[in-house]
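Just below sit the structures, each encoded as structure tokens.
No value in this document is a laboratory result; all are computed from the given coordinates. In this text the structure is predicted, and so the values were computed from the model without any measurement. Cβ atoms are built from the backbone, for glycine too; each structure is taken alone.
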Structure 1
Amino acid sequence: MSKRILLVGAGLSGAVIGRTLAEAGHDITIVDERKHIAGNCYTERDDESGVMVHTYGPHIFHTDDEEVWTYVNRFERFMPYVNRVKTTSGDQVYSLPINLHTINQVFGKSFRPDEARAFIETLSDTSIEDPKTFEEQALRFVGQRLYEAFFKGYTIKQWGCDPNDLPASILKRLPVRFNYDDNYFFHRFQGMPENGYTPMVEKILDHDRIQVELNRRFTRSDAGAFDHVFYSGPLDGYFDFELGRLGYRTLDFEMFRHDGDYQGCAVMNYGDVEVPYTRITEHKHFSPWEKHEKSVCYREYSRACGENDIPYYPIRLADEKSLLGRYVEKAKAEHGVTFVGRLGTYRYLDMDVTIREALDTAAAYKRDGDTMGAFHVNPD
């Protein structure tokens, strides 16, 4: 039986769930308070340079999920792209993640892999048997010098607090390679949509049973006209922040232009705490199959998220987790609404995971219908 379904948010979660359920014969309405679709992965051409700009910061697609890779390529051709990040620390440029070249460069050595591995072990603080904090995790596995050059200052700027206040889990899988591989990601499928993410989302939404309404703010009273709601906005926002606001970090972007090539790479991190921005991104390098004489760059600054800011990174420290638990209980008491996506479940999600969860959530609705609960993936 065809149902009337409302999706709040025209980003990846809303688009993928909406498309899947539209193909199953349901009538879909998608609302978004922004003036555009695609959420934070929105891309657009810069009129002056012709460069494809990632308006809300770079989004690089990488996954080991073949079904998700096939899905996105159904709507937009993905071109090969390898994310090779550089970092400036102490007036020197190094390769990230830490690899054999980085180690040899920092210490002025010419180690082979086994020599580098043994050398790093001598730098590690082996007295830390069970790291509890971000700093302890770093000191245990790479030692003081590499920690201070590549992690400490960047982390203070990114999270706005002392690394000893952050859990070790943030650095749980510390990327250190004892070869010359400078591919930032491990995944077997990596790429960028040839024409940007916005056309991809447009094609996902291009279905006779999907109606999209932009510049429209959702209120809970809207739900009464629908059989089910999938909500990808902020979890606390759904309840009008009545228990308080969950903590996020937000980003400010300072855009500037350059004639020619500004930094020779897509992403340049700045590890020194004295440099106020965390990184500079040069957007034409995210589309290496294109040629542009002029360049568009972003300086990226991280700060605490205010009431009118775009939330990017959930903080998820002890106080936030406690408040999250209370909101989760309120959500579970709701009927006919399922919370999805990065904001709806208060978790940092890569794009491939967002799409995977959206496909699985839509499949669960097709199976369970309106008896579906508040969360297909538990925020805890």
Structure 2
Amino acid sequence: MVDQDAVRPVAAGPPAVPSLRWDEPPEGPVLVLLDQTRLPGEEVELVCTDVPALVQAIRTLAVRGAPLLGIAGAYGLALAAARGFDVEEAAELLAHARPTAVNLGYGVRRAADGYRRALEEGKGRDAAAAVALAEARALHREDIEASARMAEHGLALLGGLLPGGGYRILTHCNTGALVSGGEGTAFAVARAAHRVGELRRLWVDETRPLLQGARLTAYEAARCGMAYTVLADSAAGSLFAAGEVDAVLIGADRIAADGSVANKVGSYPLAVLARHHGVPFVVVAPTTTVDLETADGASIEVEQRAGSEVTEFPVPDGTGVMGAGGGISATSAGSAVPVAPAGAQAYNPAFDVTPPDLVSAIVTEAGVLSPVTGAGLAELCARSRQVTIS
């Protein structure tokens, strides 16, 4: 079940509430989410008391972003265990809520493995639930640490690639604090550049059809005091042609064993443009986003979303809030008007895949990989595991 909690008007500075938090009111444990479908107009918390509510929040993009989905999946499993629900059923529901995001399944498995291990050791269900929650909290802490290290490695990479400073960075979708336990992935690198006075301009793709760039990245950039400009996705080519882009920084939802990168649809065209114009195309993601069991880009399952996200456009309700599903669906507070003829077919993949030869570098918490090769990626992941274990 989902309850709507406090509604806060948006103000300057960091988000007033975290993207995700565990809480234990007298009625029982809950998972509290910042509803990203209500941004940038309002900061609204959703309170999930069970796994179906969390699955719905994931599918409607109230909570989104690869690292945060992993954390949400782990906490969701812990929630099921703590409230006495069927843990195996919960694991299945959560892991398949969004098929392309590998972190989601990773987080679910990690908490579920801890729960099962505790039961096998003869611990009771309450103790096993506590182990699942401990795993979720550990993953949350690790993501915060990974975000900081990615920002450090990414800033150093930019310094080597662009020694003149004053970076003009183009980004796509949203990769900041809204997708992470920390400051994010690609956005965290841009924010690090901003802190040291080296970010001249953050170019923000609007990111059709759900506008995560215009609604969410611009929201975060404004609150951080960055110089930023929102552009239509189709305008990116003119920026490259005018020599206004020094580097492209994006995140990832899954990185295959050969280095192919699945990210928000619209990322692949940016990689092609960047290669043509001699601009570095950099992917920033934790090693938990690397899926060595998926051989190549063709093996990545790409989520297909409802065509109405393309054929309809939102109109505000009485409060000025757009509909749910990233502000595009008419299924919630707002309504939508058709922008295509009735019955029009729509092609709406949530992601596209960029081949490794178009990726200049992959930045992870374990370091930077360039050039991007399957062998190098496997070595980087092995190094990350060694660091985590030690």
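Structure above, values below:
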{"read-out": "Among 1, 2, structure where relative contact order in percent (Cα under 8 Å, 6 or more apart) as derived comes to 15", "value": "2"}
{"read-out": "Origin of the derived value -8500 (helix-only ellipticity at 222 nm (-39500 (n - 2.57) for each DSSP H run of 4 or more, over all residues; to 500); candidates 1, 2)", "value": "1"}
{"read-out": "Volume of the Cα convex hull per residue in Å³, for residues 64-175 alone - structure with the largest value, from 1, 2", "value": "1"}
{"read-out": "semi-axes √(5λ) of the Cα gyration tensor in Å from the coordinates reads 31, 26, 20; which among 1, 2", "value": "2"}
{"read-out": "Computed 1.00 for FRET efficiency 1/(1 + (r/R0)^6) of positions 336 and 368 (r between Cβ atoms, R0 = 35 Å, to 0.05) - originating structure among 1, 2", "value": "1"}
{"read-out": "Structure from which 14.3 was derived, mean projected area of the Cα convex hull in nm², for residues 144-271 alone, options 1, 2", "value": "1"}
